[in-house]
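See the structures that follow.
Bear in mind these aren't lab numbers, they're just calculated from the coordinates by the rules spelled out. This structure is a prediction, so every number in the text was calculated from the model and none was measured. Cβ atoms are built from the backbone, for glycine too; each structure is taken alone.
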Structure 1
Amino acid sequence: MNLQVFETVFAFTIVVLICLLLRKLSIIKTEDNMVFTKLLTQVVLPAVIFLQLSATPIKSGQFLLVFAVFVAGVLSMLLAYIAGRILRLTKPKIGALMLTSSFGSSALLGYPFIAFSFPNNPEAIADAVLLSELGVGLPMFLVGPAIAIYFGNQSKSFNTKQTLYSYLRSPIFIAIVLGIVVSFMPFDRQNNFVAPFFEAFKMINGALSILACLILSLNLKLIPLKGIIPLFVISALIQMWFQPFIAHTQATLYGLTVLQTQVLVLISSMPSAVLGPVFASRHDCAPETASALVMAHIVLSIVMIPAVFYLMG
């Protein structure tokens, strides 16, 4: 399995490099990023989520995975806050450090990694979906803006109900609900009328990795680390070392299966979520620092993800 993770990381890196070449040749352009992002979040991810959840009924034990990754994220955020206070950072930089040291990029990078590492394994993908959307995505949508507002320079009110409502009506959440409901419905998925729909979702599923690589290549840029190296080291250690360690420890305590532990560790070791800089920018919470840290995390993850997975066995 360790070798498979190494191969997954390097295969993903090769595709990203090809996409960077396409950007260099102007075959894809920065302005295409919004189109690719909308395709990923509003079409491809919902299709992948529905396909995988509908094929595997949810088990009560899987919610321990969600709890484990949520606890790891919250403890990481708390540790980042303590580190920021010790370093006597400005309030906005503490917020930026917290945003980039807590919940990882489970949707943009997590799904492709799990799909590559566990080919044709619907249980692994279903675990990843629950971890990503309920253990990472939902807390990030609710806590992220609150952190950015509290630590940022702009005094804007945070409407929890509006944020929650926005997430609950999103295609991703709707796909979660429909996928879980359909998974418990007794019908023949090979039926001549139903089968083409599931085949269509499988075809869309194939676009997940390439879209993630395209978006990543359009967002990658040269990052000046001068002045933020201490923050980069701290955030990287918290995000891609401390967090998977806490997740792995919980997996042992809860008696999770080997497969569940592997998926949990991989999702927990993902680099910072790209939503962090979005929230930081919207509320003037040191957005340049947050963006630089996220980009540096993504580059470092090429080495960190296999290393963490290997060292944790």
Structure 2
Amino acid sequence: MSEQIEHVKCLIIGSGPAGYTAAIYAARAALKPVMYQGLQPGGQLTITTEVENYPGYPKGTQGPEMMEDFKAQAERFGTDIRWGLATSVDFSGPIHKVVIDEKTTITADTIIIATGASAKWLGLPSEERLNGFGVSACAVCDGFFFKGQDVAIVGAGDTAAEEATYLAKLCKKVYMIVRRDEMRASKAMQTRVLNTPNIEVLYNSSTKEILGGKSVEAALIVNDKGEERKLDVTGFFVAIGHQPNTAIFKDYLTLDETGYIQTIPGSSKTNVPGVFATGDAQDHIYRQAVTAAGSGCMGALDAERYLAANGIH
């Protein structure tokens, strides 16, 4: 069977806020973008329930509905949105090649990467079952819903410390569950946590189970002596890091030590001309839907300018 090869002017890999915004801009600029949605069409927002911090939705909206709105807008301007996962790439030549589902080869003049990142989880079945019902991997996104309540957060790095202090402003009590006898966070962040009166740090502790029927009702933790303790919490936040979905690009693009694609500051340009990175695949600092959408816009504008500069019509 002969290999299928198709050439496109602008290929978008991934379909969260960054990918869909890039598609809207690219389609309106007549770049005829083709998008492959990846394993999780709509990205991380599809596992979020209420979104209240995205401008233009004064009453809030559901994450999956918001991504459907983004998708409909991208389609309205003519984006060719397809099912499929990019499984390998070859950026060694002037024409960029991407293999979809290990069988279809797409060549492209420009590529906008919007593959996002995935939150790291503890791996508990109860965590998965209650995800979106009190279990969250984003305190900034979901902390507001636990105003005046008791919550727990797992993690020991800067992000966990920052999210714990953020939650402490909203919640009555914050339990910070730390696996070792010390935090990994910077000294400044540790000082902030330890000086916040309503944060209780539980060292040498891990989560055994998250309890609750339809939503989180408590967390069962165990310390290194085998002693169990039940925390009466309604929110359970996991802040043990994110993994950018960038493994297929590692042979060609410059990544940082944790796998995020490095872009030229103030742009979406990577080290490979014509390849642009947007959203959480390159942003480990902000990781918000609105910043991802903004970088998607940058990716499309950079792609449009690249095509014009190289006389590709």
Structure 3
Amino acid sequence: MFFLYALGGVALALAAADRLLPAPLARASLALERKRSGLTLRHASLPYLDSGTGKEVLLLVHGFAGDKDNFTRIARLLAPHFRVVIPDLPGFGDARRDPSAKHDMAAQVENLRAFMAELGVQRFHMGGNSMGGFIAAEYAARYPKQVESLWLLAPAGTEETLESPAFQQYLAGGGMPLLVPAPGDFATMMASCMARPPFFPYSLKHVLARRAVADYPLHCDLMKQLVASPHLRGPIETPALIVWGSEDRILSPKGGPATMALMPNASLVVMDGIGHLPMLEATGRTARDFLEFRSRAPSNPT
């Protein structure tokens, strides 16, 4: 009985600390997640997480309003098969903030090209979510000899993706869930992005909300640059797996067939009941689908 009381006391103490000391508790929870996934934080021109082992490299690119830790949990299932490299893009996460810099798709592709050159990696697999998927596909279109395969999780980049509640409201002059002007709006963003959100401690949500509010002016400008970027143009010959959640409210699932039409060597998986972030909402299945794709798909012969 004493053990149960002691355990309850520890739980209450942790819950209290989660509320009273959000910044250090958020750092601790992220550090624990990274350690469990075998990821180490490193710094080059971009801050990045690196599993450090594996003959083949998998570069993962986060989406708008996201950061490198969007892929931390799924990296646990990928690191036994690849060296997983996950950077923060300029304007997001722990990367630099420069309002005078360009953040459109062409600029972000060049940021990643320079980053991978720093790491000495000439050929790799590339995955991305949302904006990150757009960047990954654009990278493969510009530098086909470098990208062995593509893994696109609800990628932006086609006109059809904008036929979603979030973007129809934004294009009509209204707000956008990915832009967070006040701390209370962070919960709206989370609910809009995920149909099946995993557990996040209060401390992490609190810290991420504060960062999102601080980034609001910059991210409003970045969103305009994203929307103004030219759509993807095909054909992109790189073998690709396109994944979309049927309940995606940020980018319309109509983008799945539209993206596949630009990629003659692509296949499409639609995940029922999943929203905009499959790697967080259905981590196991999302990883298995990619590993199965890689087991049967040839690498880019270019």
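The table below gives the values:
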{"read-out": "Comparison of 1, 2, 3 - label where distance in nm of label points 7 Å out along Cα→Cβ at positions 41 and 137 is highest", "value": "3"}
{"read-out": "Test item: distance in nm of label points 7 Å out along Cα→Cβ at positions 25 and 289 calculated as 4.1, pick one of 1, 2, 3", "value": "1"}
{"read-out": "Entry that produces -13500 once helix-only ellipticity at 222 nm (-39500 (n - 2.57) for each DSSP H run of 4 or more, over all residues; to 500) is calculated, selected from 1, 2, 3", "value": "3"}
